[in-house]
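Where a number appears in this text, it was derived from the coordinates with a stated rule and is not lab data. These numbers were taken from a predicted model, which means no experiment stands behind them. Cβ atoms are built from the backbone, for glycine too; each structure is taken alone.
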Structure 1
């Protein structure tokens, strides 16, 4: 066999790719602008001539490899086939021809999603549907092809699950409307949105843009793949399973119908996924608009409005994306909603539990990650006083788990002496019968396990970090 430069280059190819190089002849074909792979380029259904449709672009070498890399970076649990992430690449390489061929001839059958329930702050649960890793790669490949196409169709004031847009952009738009005098809102709550999407309507909307029937068929199959819940198969004839890469895009596509109608009516609104707020200048106007919007949502889109949670009120009375709003001389400003504070404390309690069995270094890393992420998200809010209060509470918890970790009287006695406590006092406190939480708030630990000491050990401060990043 003649060894060419292409053959050598092929052997050097990154091992983390789904589609391996073929022989040197195929590489020469590729260099001359011909097909990457006959299997991918050829339309077996209609003719023997190579064709490039949407499905071929979805299954192209680069798109599939990018999809695999994205799924790998996102990690996450496996699906109903119990495949683990470290098995995925080898499986894709081994079954590449079989997977691609079945996708192209429309015989591919997605696996049912795995039902996972996560708790919500109101005591209810959110039902997720986790696809298998292979299905996740295919969905991600579809997403990468469709997102740029639909991005051009989406409304300017839609912010959820879109590139270069996020919660802060949505909140700033709310602030802008409020500063223009639109202080009343319709805080719209769609009841079990992902579970109640009308699939027939969704497919009809998709067909207006997607002209490759094979792609439409594949998306329909993902919607109808079913759910495995504790070993029981459940049909999925309505809804969009929450948990797959393509689900947020499908949600945006159907809710874009609402966005377009709101724009046509001249309404001011902000939507982040299924969290929608419509802004008006008076309560009466808000009630009038609510009647019109609710008829469209329930009549045309066949979605359900949760009338108990949907309300017309002043902006200062609603919680949106974890924030709340207030008026000041300078206009509308942000605060952290009390429920967001409670959720933060619950998260910290999980890390600083009395019997968590976590090393000091790991606990410090996790606490710093929580502080960093939480402050970055809520940095739009005015919360200097709140940050100081939470810092004090957190330091007390760190003192508590430190005191708890010393366990024996002798260890407490020795450590207190090392921290500069007089022998008699060290012995007295080493033998105290007061509880851990009570002792953590005592002068003996406040003057020895000081904030400065914690900072020197590498613990972040909520207040200091907030003052650094505050917008």
Structure 2
């Protein structure tokens, strides 16, 4: 019996990148593969429950821990982007991660056999050289951003949209050569992470080269949501495509392990079905205290039930706010069981979204959610976080959405009018399609099967070629 194909996954150390990769590792293992996720010790400790969950399910999932590089300017224990307290360290963390190339290569060489495939985060281009030096049979790039964003940004860049005077950054431009017409953005809100002038720009060519030399692309999406955009993007690069998501619906990986939080769930149990607004800005975004105050005032004025995963922003919330909204609003300080919250009947997967983009792909995702899929309402945020602290020299934009804007957006999202009902119906239908994609016999499930089959075939061809060369050498 042939050995199971071995996939090694290398995520960027940020929750929005690690969790999908952990979900993918479990999914690959359920389809007969072995999966090893490369993490630093602090990140491995945070996600140890994933291994326990996989072991209980009899799945071949493991971690390969690499010591975080010493001698950097980063504080001790700062091994993930969500724990950065000083944004000036953002580029330093990227630089430190590239120093893991040597230790990763040494670790893979130390194994009895090389992995059959490296699944590399698109934000970790340094992994391409490691795979090339080792002669790993296959390397695929994992794309965490939406295919909609990737294709739009590529097409805009190809037309030279990101050149010129920064004073024109807010001028509207329609995305060219796109599967849907009429998607209008501006340069400020559509630049990629590595397209901003500054220390990260040097990584841009590396990401382009790593993608161009990969054997294929893995997207955390499904055909029902972004099929046309993913196919156009892969075709433009001449690459194979596997749309394997949404991975958070994969049945118990990195995101679903953290499904406890009984206090929050008990609070939700007392609420009517589909009546609660969940407020979260993810693990990296930070709001100014003045914006936190406006958001709190808007939520209070909305008179709608809500759960607010406040985390670091909790310190800026008015001490009397929680008392005033007691019984209607719940502020979660620290970790929030997001998957459990979103799956609860008071919200339910497949609900409309109030969009509040912060940076990189989020403004383009807003266009997808609101303009193309028709399942969202804009908050009014219009400037990326990369420009919020300093919009123009001497300008600080601490508040983008004032309290009346928050109140208006919440009312528009959750009222009972025809437009809101249409959004809810579309969101429900989309949720059904996404769950079907991840179910047995669904499109994403089939794509995972095909990825495992593809890597298995490449590994067999490599093994056959190696054996033939060995026989030839013996004959000599």
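Numbers below:
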| quantity | calculated |
| --- | --- |
| Highest-scoring label, criterion being mean count of other Cβ atoms within 10 Å over residues 119-126, among 1, 2 | 2 |
| Which of 1, 2 yields -13000 [helix-only ellipticity at 222 nm (-39500 (n - 2.57) for each DSSP H run of 4 or more, over all residues; to 500), calculated] | 2 |
| Value 0.8, calculated as distance in nm of label points 7 Å out along Cα→Cβ at positions 351 and 431, assigned to which of 1, 2 | 2 |
| Test item: relative contact order in percent (Cα under 8 Å, 6 or more apart) calculated as 16, pick one of 1, 2 | 2 |
| When volume of the Cα convex hull per residue in Å³, for residues 327-406 alone is computed for each of 1, 2, the largest belongs to | 2 |
| Winner on FRET efficiency 1/(1 + (r/R0)^6) of positions 231 and 287 (r between Cβ atoms, R0 = 35 Å, to 0.05) once structures 1, 2 are ranked, highest first | 2 |
| At a computed 3.5 (distance in nm of label points 7 Å out along Cα→Cβ at positions 79 and 271), which of 1, 2 | 2 |
| Which entry (1, 2) yields the derived value 84, 53, 47 for Cα extents along the principal axes in Å | 2 |
